[in-house]
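A short reminder: the numbers here are calculations on the coordinates, not readings from a lab. Note that this is a predicted model, so its numbers are computed, not measured.
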Structure P
Amino acid sequence: MAVIRTLRNEPPDADTLGGRLSRTRESKGISVALVARRVGVKPKTILEWESDRSEPSVEHLTLIERVLDVNLVWLLHGVGDAPADDIGPDPLLAIAAQLEKLQKMHADTGQIIERLQREMRRLAEEREL
């Protein structure tokens, strides 16, 4: 079985277009909403592209290339210069920052669940009256 290699004799990135798009956006620390606003689509559309449920048009790809400052050939085919991972000089600090974000999201999710449970109890009580 032949293995395809890039000009630098490196194998191409095996991820999908959506996976590379998602990784690039996350490595730049840019939200789905911001990319959507700058590209002129709904956030749901960006999520569909990132999950490979649909693909951006040529016009949208050009805008994504500019917004994310990414090599379009790499984004499309996994060949060429990939964006640098912005983990900084200390990976421990980067992981700690990611963990802190996750903990905040976890706390926020817990609050939302509690609100929904209260609302469900209230509605159930109203139904019984």
Structure Q
Amino acid sequence: MKLEEEARKFMQDKLIIAEVMTADFYEMKASQTAIFPKTQALEYLALGLTSEAGEVAGKVKKLIRDGADREDYELKKIAIASEIGDVLWYCAMLATEVGVPLNEIMKENLKKLHSRKERGTLHGSGDNR
């Protein structure tokens, strides 16, 4: 229980945040922390996204390489979750930059994935499956 409580504290900022977080609320709050060159926003945000995704991959790679006992494994998962939060921030800011709400991107992505599942095309490659 203690570890779960620490994780919850870690993931919550000093904001008063409801139990249910919506994509719209997150995008709005995240945009209040957006400091980057607006003239190259798309490029900056895309590079930031790939950088943060790389940090997620790096932490997972080190977990595989180094292993971990149960407690250390749980702590490393919290660190990975933190990096996933950074990935989410960049996704939200990219959504804002391209003018499509994150909520809509999420809906369209699920529609696409469920359509692929129904058509038996989840496996494979290419955008238009």
Structure R
Amino acid sequence: MSDRRVLGFAWLVATVCLWYVLADISGWAFRNLGIADPALAGSFQLSSLTAMVISGVASAICWRTPKVFDFCIETIIETRKVVWPTKKETRDHTVVVIVTSICIALMLWGFDLVFKRLFGVILNLGGA
């Protein structure tokens, strides 16, 4: 698959995500400002249309900006150069992370017990 095609698909996904977020934000703004948010076609509302236009324009501007476009293409090229870990390496590293997390959790639990008893003794001595 060509770099432009990968970038185009990623750009489309990003535009749809931006539309979704902006539709929620603009709907919230319409409600809190007391502005009517009429339904244009079925359940499609004015706030959603506003979000679609903003995200489409922002996406088109970014796509046409050479610096942004070149940066994205270079990112795709660099990502293809990455040496990804094998399944065994991934499994081994996952086990190390889980075991380390459990050890640290047990240590913190132990410190918690020690300090709980220590402060219990200190507070009981002060109250007597």
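One of P, Q, R was used to compute helix-only ellipticity at 222 nm (-39500 (n - 2.57) for each DSSP H run of 4 or more, over all residues; to 500), and the answer was -20500. Which one was it?
P
Assuming 17.1 is Kirkwood radius over Cα pairs in Å as calculated from a single structure, say which of P, Q, R it is.
So the calculation was done on Q.
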